[in-house]
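Got some structures for you, see below.
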Structure I
Amino acid sequence: MRYKYQATTKDGQHITGVAEAGTRKSMIQLLHKQGLHPILIEPQKKRFWNIQLRQSEKVKLEELVIFTRQLSTMVGAGVPMPRSLNSLQKNLNNEYFKKVLADVCKNVESGVSLGEAFARHPKVFSTVYVNMVKAGEEGGILDEILKRLATQVEQDASMKRKIKSAMMYPTVILTVTVIAFFAIMIFIVPKLSKIMTTLGGPTAQLPIYTKFMLGLSDFFIKPTIAGILPIPIINKLPNFIFLTIVLLIIILYISRYIKTPKGRFRYHSLALRTPIVKDLVQKVAIARFARTFSSLMSAGVNVLESLRVTGAAIGNVVIEEELKIAATEVKNGKPLSEQLEKSHYFPITVSQMVLVGEETGNMDTVLTKIAEFYEEEVKVQVDGLASIIEPILIIILGVGVGLIAASVMGPIANLTKTIGN
């Protein structure tokens, strides 16, 4: 749920903002972690129809990578932080990012640490990002930490790009197939039906698949479903428009439901049980876990805090719950490798490699190797899925168009021959 809040900083500055949290209590805890004292917290009211043209409050991962690398270079060169932030802010094209950095710079100039200043903009700087920056400030190795952060953000961006690009072509083919099917059934088949009626009369003998196609086309055009509703405007709508509206409402409801804590948990559970998708989701989660945990450990963040932050960064609340349980066991003195071995989602090879990291003291190196392996696995699997899905969709499109053509054009040709004879 999104909450609007008013709070004061340690130096008495009054700020307002909006953030997401599961409950009001967790929202208060979030503000306390950011060093803020909440004055007012209230749920943000949702408007069902809220169409506004406003500036996009989004920073692309590529922009964040460039900013992080440039900031690392300037910090390593000894340039004062406010001057570095001001200089980088002026070179940005993203107006929203400019405003964020202007606020960060103002906070830094007033004595707030860079990590705390970043924490006040959770839409741009993730919990992982903030924690690593804080660790870098405390250890005096901020420039090195920023380099590692840039690499991690770049890897995340690369993984997302691979998945999106692989799914783009199948999505386009599927969309074209659906649009073409409805266009043919709504605009072309009715005209061909009139031709068949003209040629053969109402008693013309047609194949069963042709009758089915004509009946389906007739169903889409007539208001048989909407007509049962006692609303004059709606009950005259053709079925395809009415069904499209109903489908959009269902999609909107589902999209809102999966944003709730309960809905998100069920959605992520379903993803981890769905064949094919399950394997990909697990590999993506393991790659993120290893990369994030490695970065936090190498930055000097303690194991418990690293597990907490990593769980939130994985992107799957089911696996996050498992990591919370693992963190509790680690706090009680049990090794992390033992807890990962009990997990339903981490393969035995991951727990064995983590055990090697624990025994040798090279946990961050081992985790980096795990991350690289699973990132490559994700790439291979995504490419494989795309290579399978693309021809299947093309075959479905061809079969669909061929079936419609055979159902309509065949009978017309037969009727024409009959009339000619």
Structure II
Amino acid sequence: MKNTKITLSESEIPEYYLNISYYSKKYLGKLPDPPLNPVTKQLVGPADLSAIFPMELIKQEVSLEEKIKIPEEVRELYKLYRPTPLIRAYRLEKLLDTPAHIYYKYEGVSPTGAHKLNTTIAQAYFNKKEGVKTLIAETGAGQFGSALSLACNFFGLKCQIFMVRVSFDQKPYRKTVMQMYGADVNASPSNLTDFGKKILKSNPDHPGSLGIAISEALESVVKTKGAKYSLGSVLNHVLLHQTIVGLEAKKQMEKAGEYPDVVIGCVGGGSNFAGIAFPFLAENLKGKKKARFVGVEPASCPSLTKGKYEYDFGDTAQMTPLLKMHTLGSDFVPSPIHAGGLRYHGMAPLISFLYNEKLIEAVAYEQKEIFQAGVDFARAEGIIPAPESCHAIKATIDEALFAKREGKKKIILFNLSGHGLLDLQGYDKFLHNQL
């Protein structure tokens, strides 16, 4: 009897995160260009970051160690939902009539319905250890805000969230989830910060952006005693925490007796793509495997496929250090698509570097075609995927259909980073031709 789900026991939860910077340094002989102080253009040091991050996360940000140990308290909380299942998409394969074998790592089984809890538990733990009382953050579609709210609840921290206004309006129950866990949730731009007030004065109906919400969160951190900032993507330590996804998937693919020819994930800031891809990419860098890696972004916010690879600010108010990344410009405001988690002007420096080195690929899709892919997947596999994950599904379908045209078996692995049960407004509009 064939297995649909490939599972691991709790004892097989990884004991460490995998650091792709170690492999980049060892096998490529180089690393991404470092963050710079926007005024002096000098390298940003630990002291520059200590106002917003705890020292342990700063150490992880610059670490060149191969493995970073996962604290036991963090692993214990991971047991609420990890290991997550790897699922063979037999029904999708049948629908597509493809010789490809399709697997997806399902992160939607987490309490908050997406992969973001992998980093928020770790971030809340290290902040708590340093005596931090409040974590302040932005959120796009609400997955990160929900995950941070729950993690703060676990560790007895206060939580303040600035949620991009268009998603605040489109996804009201995300706000409810955050409030259930005790967070203070505000639409961004807001009247709580000087920068928010400035934006609203020029445009009272501004839809917001992740860049603006980041600016509001950072301004609030500076003004709030005992507060630090928490980020859901982009920076090295966040991508590091997500590698638990790919480390589990490697073990599960071994149990399935197969190895992926192509690994796919949606990309906004880059964390869930890095999570599934980096452990397999390490094997490529070692010269042991030749898998392909495809990051999938929205055509309305195509930082990899159309952005410039240059230094830019991570936020709209230009408060962050300068980051070398693929960017559309820190003042770019994307259209109000329903995949709110992908509406970011830049891409993680690590992913931008690897893309520039031609070690990963990128494609972009329009909103209607990714929703169609999500509907097809739901009708085949039963899971309603988040709009962000629909981008990965669309690319997976295209890869599987290409394998069909070639008449070749292909092993495809993608990260189903979250469910879409709180994103039904977008599906409703799609099903009624109102997108």
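No value in this document is a laboratory result; all are computed from the given coordinates. Treat the numbers as computed from the prediction; the structure is a model and nothing was measured. Cβ atoms are built from the backbone, for glycine too; each structure is taken alone.
I, II: which one has distance in nm of label points 7 Å out along Cα→Cβ at positions 67 and 171, as calculated, at 2.4?
On the way: I: 2.4; II: 3.4.
Clearly, the read-out refers to I.
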When FRET efficiency 1/(1 + (r/R0)^6) of positions 83 and 179 (r between Cβ atoms, R0 = 30 Å, to 0.05) is calculated for each of the structures I, II, which structure yields the highest value?
-> II
The value 59, 51, 40 for Cα extents along the principal axes in Å was derived from one model only; which of I, II is it?
-> II
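Ranked on relative contact order in percent (Cα under 8 Å, 6 or more apart), which label among I, II comes first with the largest value?
Values: I: 14; II: 20.
Answer by largest value of relative contact order in percent (Cα under 8 Å, 6 or more apart): II.
Identify which of structures I, II gives the largest calculated value of FRET efficiency 1/(1 + (r/R0)^6) of positions 355 and 395 (r between Cβ atoms, R0 = 41 Å, to 0.05).
Numbers: I: 0.30; II: 1.00.
Answer by largest value of FRET efficiency 1/(1 + (r/R0)^6) of positions 355 and 395 (r between Cβ atoms, R0 = 41 Å, to 0.05): II.
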When helix-only ellipticity at 222 nm (-39500 (n - 2.57) for each DSSP H run of 4 or more, over all residues; to 500) is calculated, the result is -12500; to which of the structures I, II does this value belong?
-> II
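Which structure, out of I, II, was mean count of other Cβ atoms within 10 Å over residues 243-250 calculated from, if the result is 25.9?
Numbers: I: 11.6; II: 25.9.
Checking each candidate, the match is II.
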